[in-house]
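Listed below are the structures to be examined.
Since every read-out is calculated from the coordinates, none of them should be taken as a lab result. For clarity, every value in this text was computed on a predicted model and none was experimentally measured. Cβ atoms are built from the backbone, for glycine too; each structure is taken alone.
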Structure P
Amino acid sequence: MSASGRPLPFVTPWTEFYWRSGADGRLRIQECASCSALIHPPKPVCPSCRVDGPGVREVSGRGILFGFTVSHRFLLPGVPGPLIVAQVALEEDPRVRLTTRLVDCGEADLELGMAVEVVFERVEDVWLPLFRPGAAQPETPSPLPDDELTAERVASLVRPARVVKRFEDDAVLSGIGRSAIGRRLMTDPLALTVAACRAAVADAGLTMDDIDGLSTYPGGGLEHGMGEGGVTALEAALRLRPTWFNGGGETFGPGGSVVAAMLAVSAGLARHVLCFRTVWQSTHDTLLRQGALGVPSRGRVTGDMGWGMPFGATSAAHTLAQTAQRHFHRYGTTRETLGWIALNQRANAALDPSAVYRDPMTMDDYLSARPITTPFGLYDCDVPCDGSIAVVVSAAETAGDLRVRPVRVEAVGTQIIERLEWDQSTSTHEPQVLGPAAHLWTRTSLRPSDVDVAELYDGFTFNCLSWIEALGFCGLGEAKDFLAGGKNIARDGILPLNTHGGQLSHGRTHGMGLLHEAIVQLRGDAGERQVPDARVAVVSSGGLTPSGAMLLRADR
């Protein structure tokens, strides 16, 4: 944050050419001296030819409008709303896209492919490159440029399995547990974690003394409401003395922590690994508004978010909303298409007493809800909540000693193929779903038609749509027809989807709740919402982080 409260980038000697070049009204972008490719965000090596030491090039400041979203919910201090957050493809190299803010225009003036030009706004020591409609417009907007790696080519870059031995066969999912889940529980997040972990260990028929491994995502502190302090906090509370542990944010959400636990078990580093994920964002935000958590940090924004937040792209919603817009533009998808996902999740949540939102919802309710950032409305967004989910990963040879019949992991999909930077990645699907989905099917003889239940990441409705297409339940761009009417994804449809309500209605547990529900379904313990004879389930997690998927099957 700046002194004025505006989010500003963390400027280094290697990025100041971009953030301060506007002092003379010129836009500058990194350029490879070898292949002349433009590079953004800046890097010490050219990703195209891998030659070191790129230079800097002055560019025209012209481009085409590659995406935009009108942000009603997330505003910038001192900037009148709503904001128009956008992505611009540069004239010199359309592969380079700048996240920015549009000025001197309204939503009615905008059309994808129109010409735009740079104009700078100074905030403290930073010149932010904003854009406005160009003075000269073509008769028809330019076609949107293709991705450097098109969605159709992603599967061709999956690496084949390197060994015959499958680590998936060495581990089972032996126990699950869940704390109370709700809005503003006003409970110590570590207490939620302990409750979920105790329940999972007991569910497996184990004791805490049997646990010799710990794994979590994302670890870390309490400042964002997205964790309880990680492995350090839980170990300090329970004194388990694990022989192996893991925690960190650079994985595909809690699914990544489970895969890491499976690898540890397969390698013999641990026998029973306790995996956990805790959120308390609902309480955190309430305490923040009350002033009970002190003054937010005024540090500059680092990492991938630092290239978008200064322009108002303060949420994953802004990136995904523009990606959804391009899916609409290319394939004819509509808001009603996304609405069928929201309605399905709400209908399923009505059958789960632990879900946060269980009231009936109609398509009119969905379409008339207040806008968040176009085309997303309130019900396109998941529900901030408090809660903790835990899963025990055990060595496969212990299966006969466990309290319940465990669930097997048939295959995992983890390969990174698409670009990781949010605004440079796949333009028509959530970044990092196409690669992991294609990778998953190379590690099993099962096919999408074998899946009985799908628990797919739905931080936003569009995440879920992206996974449905990426995993092959319909073709790329075919979700509009597949989702129409909601019958295909209902509990009695061909792809029962997010059977406990997903994150859109059950609550935002960042993917671990989806894994919990998949295990419940494969055990046959879901009660009124049970999918009959569910034997195979697919689960995904990660939303604009590196993403991944797991294919589960009931133990025979």
Structure Q
Amino acid sequence: MRLEDYWGVGPKTSDLLETELGVERAIQAIESSNVRVLSNAGLSRGRATRILRQANGGEGMAVLATRDTRSVYKSLLDLASDYAVTPDAGDRIRVMTPVRSPEEATDRLDSVMDAVTSWDDLSDAERESVLAAFEEYDGSERTAVETALSLQATETTEGAFAPVAEIDQSALDAAVGALGKLDGSRVAEGADDELDRRREQLTAVEQLESGALDVIEAVQSGNVRNPDEFRESYVEYVARETDIEPQRIRDATVGEATDATDFVGGSLRELVAEQRETVEERESTVAAELEAKIEDARDAIDAAVSAVNDLAVSLSLARFADEFSLTRPEFVDEGFAVEDARNLFLATGNDVQPITYGIGEHGVAGPPKGDRVTVLTGANSGGKTTLLETLCQVALLAQMGLPVPAERAQVSMSDTIVFHRRHASFNAGVLESTLRNIVPPLTDDGRTLMLVDEFEAITEPGSAANLLHGLVGLSVDRGALGVFVTHLAEDLNPLPDQARKDGIFAEGLDDNLELLVDYQPRFDTVGKSTPEFIVSRLIASANDRGERAGYDVLGRAVGEAAVQQTLSSWAEEQEK
């Protein structure tokens, strides 16, 4: 296979990878989703991530039908990767993609939930020990073996830790010593005393060669009287400075020399060459011995690399799940429902109201069953868009085989997820591009989840109502599941069978004149946009009499009685 056969690898990228890695290693990095190797070769981390997503999950990437769906997908992976126990684990999380079969999603989910249970069972001290074991892991075989030994020392052997605990510890002990002494074909310092001694001798004689004139002066200072005495004085001096045996120094002296400079320079060059050869011979011997030890422990090393890599990812996802109290979703055939779902992009806290919602056939208590499409209506700032985003989060996480932010979730697999936020651009170009994004998934064969927000924001209300009514009908006809947020619910009558209208309601103003909203939709009920609450807030916070008079006019337009009731209720609360 050629490098350019992979998505995103053009001629320039191919040349870069081939130069830095070679074709075989580059392909191996792509097939194994190794972001670190590609980025070290010169690709930006973002580009490497995009290439690997397409290379190893291209079919799943097709699930992300719109820019907004892809934005939620990326934000989820960025959030999850914040809990990675190693940089490599974070990279592997970022290249995860949705899958299209519940079996594949279930396999990944089993692994993650096993890790969640294992992580939950650890004490705080045990968690610290496990995280410490990963601190020095850099993806190399040596650090994989060291991490495996450190994990075995924590005595965490159950569940997700079992593959590491089952590796032969004695083989790992033997491997870690050999791996630590060998870096490629180079033997590390301290690995062999004889090799270290020869290297020191080589360094010493190289220093003498670079300062040959100083050697001549030192030898001549001994009052030598003839060439033979000069030669012997040279041998004694070099032996003293380098700890090389005198006979080896004699054997390396040149036989013919015109003067002292020629003799010393030539002899030192010859000695450097011979000493370098002895270093290479010894290093080759030691390297062969170490490689033999590594080969003897190859099964344990490979097991450590695989187990540590997989455990790092699983524990990272377990920490993510633990932080946000994520739960295992259930896969169903033709439905999508959540109980007490939370949006992961909102600040966590007691003020976040969980939502129960559902479409299609499901077993979650509360939402009606059988309606494939809903039209969601209600108050401005009522959380309708947040609800759509929450459903998108649940759908994507479940389809990536990950736990979801809900007490319970039933999810059917989608071939395409169409999430479209409200974009306040009112022109024909935006309308056309939007339709090009959201209609084709409905006309293709496959299962589609439609999550469309305020379609009317991109065209005039009359046309928007007609188009939205058509989209609702098309979604039902094509067997899609969908939630459409709109303020035009009254203009969509009659809805097709298997479609209903739900509503979110505002209930007044709090002490700070903020809108009080019950974010839980009421089923089969049209919500109100409640402009009287907004106008009431403007009246109550007006800076002067003239400004208030202007808002009073608007209050009479939207319903004077409702505005007065809102202001009275707010005033009563202020007095309490």
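Thinking of P, Q, which structure, once distance in nm of label points 7 Å out along Cα→Cβ at positions 245 and 485 is computed, gives back 8.5? It must be structure Q, since only it matches. In this comparison of P, Q, the computed figure 152 for volume of the Cα convex hull per residue in Å³ is attributed to P. Could you figure out which one of P, Q the value 1.7 for distance in nm of label points 7 Å out along Cα→Cβ at positions 253 and 317 was computed from? Source structure for this number: P. Suppose you compute helix-only ellipticity at 222 nm (-39500 (n - 2.57) for each DSSP H run of 4 or more, over all residues; to 500) for every structure in P, Q: which one lands on -6500? Matching structure: P.
When distance in nm of label points 7 Å out along Cα→Cβ at positions 197 and 389 is computed across structures P, Q, the figure 1.9 traces back to P.
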